[in-house]
Structure P
Amino acid sequence: MGMTRVQMRVRQHRKAPDHADLEFLVDSGAAFTVAPGDVLERLGIEADSEQEFRFANGEKVIRKVGDAYFEFQRKGGYSKVIFGEGGDSNLLGVLTLETFGLVLDPFKRELKPLPMLLM
């Protein structure tokens, strides 16, 4: 099975001078994006809550959650982000993908425009 990785720029807000360029594994089965908590904090991104998450094996973890500004291919947008801890992988979840109007093509393992519907 192939994996899809992308580079994204993360900022506190659209005009923030500080940023981090991070590599993310695109995870079409994950709702939220996960980025290193220490990097998010260094950028001035603050957690606004803590959330309990459950893994497929039933294990529970609690992580901080906040909002960050992401940039990808000259487009930008805000999305929720989980503050990853030691051992957590950088994941790009579906909510962030939808912010950019993108979807993962599972056959070609690349990001494609998401057909947008106004209903």
Structure Q
Amino acid sequence: MRRFPQSRQPWGRHLIHRHVAKIQAKLELLERERLDLSRVRDGVYRGTSQGYAKALHAAVTVRAGRIVDIALKHQEKIDQGATRTVPQQIVARQSLKVDAVTGATITVQAIVDATYRALQRAGAR
């Protein structure tokens, strides 16, 4: 990640910061075994992540130390149902470890990352 900004590649240089942000988010997520929402106050928390084409925004509702809803705002043309099934899995499992959706890998990763960022802002450990 430290070398990305030093890259002299002739194409895609403007996207390097996105790649670094995705890698950093994945590393942070790997460090978490499970979410601890016990100290998170009830409310709606927002997080953003880069989707396939544009940013994906998540509004995560927490009540009584549990994720009860995840509302997404995005402009992906093809998501293979990921924007419906992934939030359902997160709520049901109370975990960010969800099943992949074939053909929507980047969208799934963006949903998980945006949810994680929202919960980080909420004070989840």
Structure R
Amino acid sequence: MLFNFSTPIWLYPQPIDFRKQIDGLVLLVADQLNCDPTSGQLFLFRNRGANKIKMLWWDKNGFWLLYKRLEKGGFKFPGVGEKAMEIETEQLSWLLSGLDFTRFKPMPRVQAKHFY
């Protein structure tokens, strides 16, 4: 992955109009998800054909808009729902690799307390 996200990653499960650019996605995040688009969280959006994904991310002083289009096949998204779902960094990598990330669980985080 291009970035190492330590903040939440949100997948908006409903297909969106892919003519939306940064401003349209910012409004969607604020109005539909009730989230702060400048929070540093990563927001993912899909198209109806499941072969395109857009990622919106605020980086200190501006927005990044990343776009991926598959030339063959499609992404494996969960069923269309109303609410955004939080995913882990590993799940994002699996999604972008074409795997069904809902079938796998990331390893739990371990908080080490004893060092020898």
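All of the numbers you see were taken from the coordinates with simple rules; none came from a lab. Please read all numbers here as calculations on a predicted model, not as lab measurements. Cβ atoms are built from the backbone, for glycine too; each structure is taken alone.
With helix-only ellipticity at 222 nm (-39500 (n - 2.57) for each DSSP H run of 4 or more, over all residues; to 500) derived from the coordinates and found to be -12000, which of P, Q, R does the value describe?
Values: P: -2500; Q: -12000; R: -4500.
It was calculated from structure Q.
0.25 is what came out when FRET efficiency 1/(1 + (r/R0)^6) of positions 20 and 108 (r between Cβ atoms, R0 = 30 Å, to 0.05) was calculated for one structure; which of P, Q, R is it? Can you show the working numbers first?
Details: P: 0.60; Q: 0.90; R: 0.25.
The value was obtained from structure R.
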